[in-house]
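Quick heads-up: structures coming right below.
Derivation of every value follows stated rules applied to the coordinates shown; laboratory data play no part. What you see is a predicted model; the values in this text were computed from it and never measured. Cβ atoms are built from the backbone, for glycine too; each structure is taken alone.
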Structure P
Amino acid sequence: MAFTPKPTKKKVEAGYKTLYIKDELARKIENLAKEHDTSFNNIVISILEDFFTNH
């Protein structure tokens, strides 16, 4: 199954959190965001929502 980031047009109320992640992982997320023409934040949120939806 191919990864698909969530759409960013419909904003919902959200909170602010800070994450500390390894530089290598951050680069991978940044590259994925570039591939999908979206933000770093949207990739992280999409991955987390997919995980919690499917587990």
Structure Q
Amino acid sequence: MIKLLKKFAKDESGAAIVEYGLALLVVGSIAAGGFSYLGTQTNNNVLGACDTLGSATC
């Protein structure tokens, strides 16, 4: 039983998966924030162009 616990304590393969998961979470959060910001800015630019052109179809 003690050998099994020592082997389990030395095994770090699960830690790598957790680290990759956390890195993916951080990258995904940054990407989602960036896409949200770009979407808002694009919408503002399109609405500004519509106002400038005086188009009623926007």
Structure R
Amino acid sequence: MCELKVILNGTIIMEDVVRIKKDKDTVKIQSLLGEEKTIKGVIVDVNLTKQEAIIEGA
């Protein structure tokens, strides 16, 4: 599988992320187990080799 860790402003905020959805000025993320978070920010980079998504925001 290809789960990601999501990093917000240099801090890991969630691991085992399987879904990332951009919605206007927010990013919604969902983990393999169904945990969801909504973050105010923008996706800067998604690197599948490193299994991480970088988000910058408030």
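Some points to look at:
- Identity of the structure behind -30500 (criterion: helix-only ellipticity at 222 nm (-39500 (n - 2.57) for each DSSP H run of 4 or more, over all residues; to 500), calculated), options P, Q, R: Q
- For Rg and Dmax of the Cα atoms in Å computed as 24.9, 79, the structure of P, Q, R it came from: Q
- Source structure (of P, Q, R) for distance in nm of label points 7 Å out along Cα→Cβ at positions 4 and 36, computed value 4.6: Q
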